[in-house]
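Where a number appears in this text, it was derived from the coordinates with a stated rule and is not lab data. Not measured: the values here are computed from a predicted model. Cβ atoms are built from the backbone, for glycine too; each structure is taken alone.
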Structure I
Amino acid sequence: MDFTPHTATDVSVMLDKLGVSDVSDLFSHLPGGVGLGGALDLPVALAEADVMAHIDLLGSRNRQGLVCFAGGGVYDHYLPPVVRSLTMRPEFVTSYTPYQSEVSQGVLQALFEYQSMIAAITGLPVANASLYDGASAGAEAVNLATRATSRNTVWVSAALPPPTRRVIDTFAKARGIEVAEHPVVGGRTVWQESTGAEPAAVMFAQPNYLGVIENYGEAVRFAHDRGALALVQVDPMLLGVLRTPGDAGCDIAFAEGQPLGSPMSFGGPGLGIFAVTSELLRRIPGRLVGRTVDEAGAVAYTLTLRTREQDIRQEKATSNICTNQGLNAVAAAVHLAWLGPNGLVEAGRQSIQRAHYLAERLGGLPGVSVAAGHPFAREFPLSLPKDAQQVVQAMAERGYLAGIPLEDTFGVENGLLVAVTERRDRDALDGYTSALGEVITDA
């Protein structure tokens, strides 16, 4: 039992040094039933060249060139070339965990600028140096809220994005947290009274998974009247247009940051955006970069205001996230700097306007309607006269990635979630309408 790059001779020398005759002797102290009890059922090993050829073959099965109208957390926004040009510089790509400030000033400053930009667009004073993705950021928000309030129940909107909800449910089960769901009517959350335990947090998305704009004031009041924290998952590309979480009175805002600086890449990697009020500063998960001056009076950057338990004594930690998507965070900072305040507003405005244009056109097709009774942003649910999955397949044959079927993700039969970004011009919108008209009228 040996592993590349160790030769049989290498293994023999190591075993002899340890005073055992076989690799299996290293595990003899384990109780019976823990081991596999036999070899793994794996295919015959391939040479490296054959493995690469096989991977290329698998990759060739991906459909390329479809005009994207799918969203659900990963969006096809315009990604300027400057983002890749700067982000992929070796000093960013190869940088390591910046624990030693004296040799990490460049990446620390880049992350500090990222934090500053996230604080600006969310309207909250403190943002961390990013987390893994939007879903795990949601779980961290729940963990923070239960610690801050010493409560064990979280009230969530049924229109919270399914990936976020699944991660929260997994963490909640492990930590004994009760998750109580509040229903969606006409596309918007209805917050209901409960006779159960008071919540640690009231959690929703703005806009929600269906693209509908939630009532910020109602959700925040519902939380604060009960001594709970208001947690909101936001869309960073719409923060230039919609009310900011800070202005609305939210305590924690988090987001999937993929639209900022990262390509869709068939679903990842993502970027976890996380911002809080000043009162929650000491409870923030992950890294926090601060700006100070060194002994010579020069500006300096360092990791600050966080417990080292997150790295070295994790059983005592308030959070077990001790790293971040540093390269993606740098990309987000570059993208935000390229956009500027006016560019972020314009990207959001164009996405919303084009989504409403498309929704109006699609609503005129036979048997098709927009299945939301409240205002929506750049994403909206359709009710179709046919099975949504079949429609998606037929639309792909016509060159369009039509959207996300809602039956599996949201339990809506013949429902389709359609997303529009500023990249979809009128020709694309009209072409989508014509193609969908053909699909739903085909026998």
Structure II
Amino acid sequence: MAGAAMAAYLGKSNMRIAVIEKHLTEQDRIIGELLQPGGVEMLQKMGLSNLLHGFDAQPIEGYGLFMNGESFQIPYPKANGQMLTGRGLRNGKFLQKMREVAFANPNVTVLEGTAVDMIEVDGVVKGISYKPKGDTTLTEVYATLTVMSDGIFSAFRNTLSEAEKKVSGHFLGLLLKNCALPYQNHGHVIITDKAPVLVYPVSSTETRVLIDFKGTEPPRKSEELTEYLNNQIAPQLPESIKPSFYAAVAEGKFKVMPNHLMAAKPLVKNGAVLLGDSLNMRHPLTGGGMTVAFTDVYLLGTKLLNITDYRNAESVYAAVQQFYQGRNSQTSSINILADALYGVMSNNDLKQACFNYLKRGGTYAGEPVSILSAVSRDVSLLIRHFFAVAVYGVRNLLFPFPSYSGAKRAYRMLADATAIIAPLLKNEKVANLQRILP
């Protein structure tokens, strides 16, 4: 997705671009199906907002939260009096639309095949070798800059990065047909006693459900899995969703994807750059992946477009270096929130505190959802609300009548909150909390 977006953005210039794609056919994926308003904004800045039309993408206006029979809505922020919207969409159809726009540029050459190795001379990447589809012969493509955007299981990450990839669990995906959602044009976060469940429309007739499974081993299709979904998860879903959910479980078309945490730790190498999930990943709970990808495409692409002579390797190297050094200011809030919220959802006291805190409405809900939507990229605001949730939970445990057991739970909640967010701040190179916390 990031590579296609980069080709679409740069393709409007006079750069000569070669795109090597392993598969040009439409893929059926369960990831990258929710684009936050901040991601929509990035497409608008690149002049690519037309990509969101023509394939039944659905406007998303906010979130509905559900827990223990209670529910409430949180709308996305407004800008200039207008409510901002995200999009729910089928990833494969969106990618095909993006390719259609990118490949229509006469200076973009499309090569279907498998990238094999970097062409490196005296420590400088000069291009890539690849095997064309249906051929075993290596073909070489030379370029001033090679953008490596080969996804979760990148073949080039180890050469261009020091990042360590960690699997935090798996999402099992179901596609519901003609589902009646409690809140139309909203994402739904259902906090069950087993795992968080995400529900959002991806077309006018289809709704995506993602169910979290902890651990490094993915869930396997079996009678036990079917029983778990029908008897443990389904009873905690809103009534209007249940008929479509039971039908999807009976159909048995399950898809599973690992959820990764991987901070960006690139190695700057002349002539090459990592982009998308090759560079950086976070938990998909908040739907921030495509927003980070399009933000990176905009940041790097804009720097490249400002270069007057693309053949000047030093200028290209400087642009890549500046991109790596400056991207955190725009992406760290999205990354931190994703894995911090997943940590909260794995802690009974914290997830109850979070639900109660957001239910208060006003700035208690509005400011956190502005970060979730990537309309705000303010890390200090994120951290303040994160600890405010924990403190609010502590207050509810200790008042009106504090007890020894309540005090122990309150202490543990604060300790757990710190343990959740501290390594994420380190990953994103957020330092000196005295400047952030009030």
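Given a value of 50, 39, 23 for Cα extents along the principal axes in Å, for residues 219-298 alone, point me to the structure among I, II it was derived from.
Derived from I, not from the others.
Work out which structure the value 22.5 belongs to, where mean count of other Cβ atoms within 10 Å over residues 155-162 was derived from one of I, II.
It traces back to I.
Given a computed value of 14.8 for mean count of other Cβ atoms within 10 Å over residues 179-186, which structure among I, II does it belong to?
I
Which structure, out of I, II, was mean count of other Cβ atoms within 10 Å over residues 43-50 derived from, given a value of 16.0?
Of the options listed, only II reproduces it.
Consider the structures I, II: one of them gives 71, 53, 45 for Cα extents along the principal axes in Å as calculated from the coordinates. Say which.
Going through each structure in turn, the value belongs to II.
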